[in-house]
Structure I
Amino acid sequence: MELEAAKMIGAGLAVIGVIGPGIGIGWIFASFITAVGRNPAARGEVFTMTMLGFALVEAIALFALVVALIIIFT
């Protein structure tokens, strides 16, 4: 197997790590919509925690993409 082919396979496997954060972000915003629908007065408190959760989950996806790019370009 050529080195370039192995790099592409490795990068593809590294990007599989983006599936989990994608599902997690969907759950975060679905829960936010449900919470605001049940208690609109608590929107401000729930929104802050939603954005914090979104940022943490998105960071995991970015780490997976950075690993894939490192594999491709080194």
Structure II
Amino acid sequence: MEELVLFIAKSLVDNPDLVKTTVEENENEVIITLSVGEGDMGKVIGKQGRIAKAIRTVVHAASVKQDKKYIVSIA
């Protein structure tokens, strides 16, 4: 899932080298924290959070077959 979030975020931003993710894993959930450059934050979040919501929806759909819940956090 981390690779999926990285791929989506890098395709949206102007500086793909500044895109980084960190993963924290608990018993039933995995938290993926996405960080981008300062100028690219708006491109990842989108108007009224639409792009961020779409990223979360894609990750949720991709994780249906797994037993863990994936949470995407944008820092």
Structure III
Amino acid sequence: MAEEQVTSPDQHKPNNLKWWRIGGIASIIALLAMLQPFNNHRGWVEDVYLILTAGAIAAFLIGDAVLRRRGLRT
């Protein structure tokens, strides 16, 4: 009878975290590109939401990088 290989839960996580980071940075760039003067809205409320959303994505990316560097996240 063959034994099953024992693996840890960390080995089941996806390994393409680089693509998540690239997607996050691309999203930030796309959101901030909407702030250009050729947009079709007046006022500043939409700009605040764009900046806050881009800032939240940046905070998640920075937080993830800090936690991984300190070894608190795999």
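The numbers here are math on the coordinates, done by the rules we state, and not lab data. Model, not experiment: these values are computed from the prediction. Cβ atoms are built from the backbone, for glycine too; each structure is taken alone.
From I, II, III, which structure was P(r) over Cα pairs in 10 Å bins from 0, in percent = 16, 33, 23, 15, 8, 4, 2, 0 calculated on?
The correct label is III.
Could you tell me which structure in I, II, III was used to calculate distance in nm of label points 7 Å out along Cα→Cβ at positions 7 and 39 as 5.3? Label of the source structure: I.
Quick check on the output: -19500 is helix-only ellipticity at 222 nm (-39500 (n - 2.57) for each DSSP H run of 4 or more, over all residues; to 500), derived from one of I, II, III. Which one produced it?
III
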